[in-house]
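Each reported figure results from applying straightforward, stated rules to the coordinates on display, with no laboratory input. In this text the structure is predicted, and so the values were computed from the model without any measurement. Cβ atoms are built from the backbone, for glycine too; each structure is taken alone.
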Structure I
Amino acid sequence: MIAGKRRLAAGALDRIPRRSRRALSRWNGVLILNYHRVGDAQAAEGDRSMWSATAEGFDLQLATLARHADVIGPDDLEDAVRGHGRSVMLTFDDGYRDNYEIAYPLLRAHGLTATFFLTTGFLDRPRAPWWDELAWMVRHGKRPPADPEPVIRALTERYKELPTARTKAFLNKVAADTGSGRAPATLGRHDWMTWDMAREMRDGGMTLGGHTADHPLLARLTVGQQKAQIARCARRMRAELGEPMRWFAYPVGSRDAFTPDTARILREQGTRAAFSFYGGHQPAGQWDPMDVPRVHVGPSCDAQMLRAMLSLPWLFAAGA
């Protein structure tokens, strides 16, 4: 319902004359767009909701941003927030190989930069993450639903609510209830970029940040476990990239996915900014470097919706 109303509003905004639209869109700060995967989701055996755009759609979005936005990297974030302009920052979570194969060449072609938050354990030991395994089990059960997507969404949300100690049992129960068994070891093996790819992207003008070692919901861990996940991620990034982990994105990124302890651990690690993921934009003058808001970009975000977010982020980039 909210998405439909926003679509109608974006169309109405697009029909307003450009001069009047500029007068409406007076805001200062940074709009941070977050992506996961780029490419064709239809043949995927995992969670198809992780695809943010097709290659063609992403190309059109970048063309819109190159024309209408000042795209910055995280090094410029604090100055942008403390200043009086308005900027856009592009981010990608997890470290998918299509980020290197599809998104990176398109960013270079448009002369734009982005920040990629890596789950280091997926680069070190490629495998299917829990969300892809849940989707695979639903689709490969003995009696798969006619429309698997609502079932996958419900199971995914339930998983996020669980204490970490109960997640393995939950996956085993889904495997038994669907009759699929657990996903094969080959699932997800080729979905992640390599460290060589990451270094090439860094050397080509992109920024790399951390996203934990294994992508747990940090708020579901003990303080000691949070420290271990963040420290392992930082150590691997330093070992492979030769630089500290200055930027970090919270896995899942909802308001209940991290805690004050998480922020404290990151500060002690030397992280300069940590990014959440529950919608919204970063207004000028309201700066919490340990909770920098980002908005989800999905397949329905065409050029019209992107222009609407750039014009009125407090409306079109707000959380659902």
Structure II
Amino acid sequence: MTRPSVTAVVPAHARPEELRRVIHAIREQAYDGPLDVVVVFDRAAPDLSLVQDGDRPVRVLANSRTPGLAGARNTGVLAARGELVAFCDDDDYWLPHKLDRQVTLFDLDPAAIMVSSGIFVDHQGRSTPRTTSAPYATHDMLRRSRLSMLHSSTFVFRRRSLIDAIGLVDEGLPASQSEDWDLLLRSSALHPVLVVVEPLVTVTWGQKSFFRHDWPTKIASNRYLLEKHDDVREDRVGAARLLGKIAFAQACSGQRRAAWRSAARTIVTDPRQWRGPLAAVAAIHPRVGRTVLDTLNKRGRGV
């Protein structure tokens, strides 16, 4: 039986060595169906030396939509030729059996529109596995928790469902922050996201991250998501999680009074949400916030 064709969409900016590793890992997939790669350069000159022909061709494009990650992804999705579209960031890489495992889930559930998987988080040379305990993620699960192991570099969609039913990546999100969670929410509202319960992608965290300490963007994007998703805003657990993230970012950026107000809102909304008290302390002692963040990152987690 012929397996579905897959187009891997890779947004690229300024990580040439990592990008070549990504392309190599995609083209070396142990997948017996048609596979091609679309690299979309965002706010950078396209590197045409990456173009390759053959059974698994590589095309190189410039972002033709809104500058940023979301526009680059959408440029690639619209240019894709595959029945399925898979995402991978330019500093992550797939394990050899990644596509094979995920496409098998599509074969088993014809109604599925999106498949994810677990990850290995590589933080300064330390690798930590992160995965879910269930082979799916429902909308109720995702509106209460980001389930950060469901990283964008694991995403595979039915291309037509992504364009018509789910909708393209939201280009209105500030700096495209949390575009992955937004896609998970919109996808899971239509059908549970299927998950391969094993790490299939290595995700690189560290100093080369473009947004690790971009606190204003983190504040703006979380506010945007809180406003956009009524079902998250109306759920005490989901709303408190976003309010706590806003409070922590405000504390780390020196906005002490704003952090205290947001921390208080977090605690009132859901007293069990740990980000509220953490933000209140970090507003007084910024070093505490940085220490907690570094400790969590080393364990493959974040605030």
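Things worth noting here:
- For the set I, II, ranking by volume of the Cα convex hull per residue in Å³, for residues 73-176 alone places I highest.
- When mean count of other Cβ atoms within 10 Å over residues 185-192 is computed for each of I, II, the largest belongs to: II
- In this comparison of I, II, the computed figure 24 for relative contact order in percent (Cα under 8 Å, 6 or more apart) is attributed to I.
- A value of 0.90 for FRET efficiency 1/(1 + (r/R0)^6) of positions 9 and 137 (r between Cβ atoms, R0 = 30 Å, to 0.05), calculated from one of I, II, originates in structure II.
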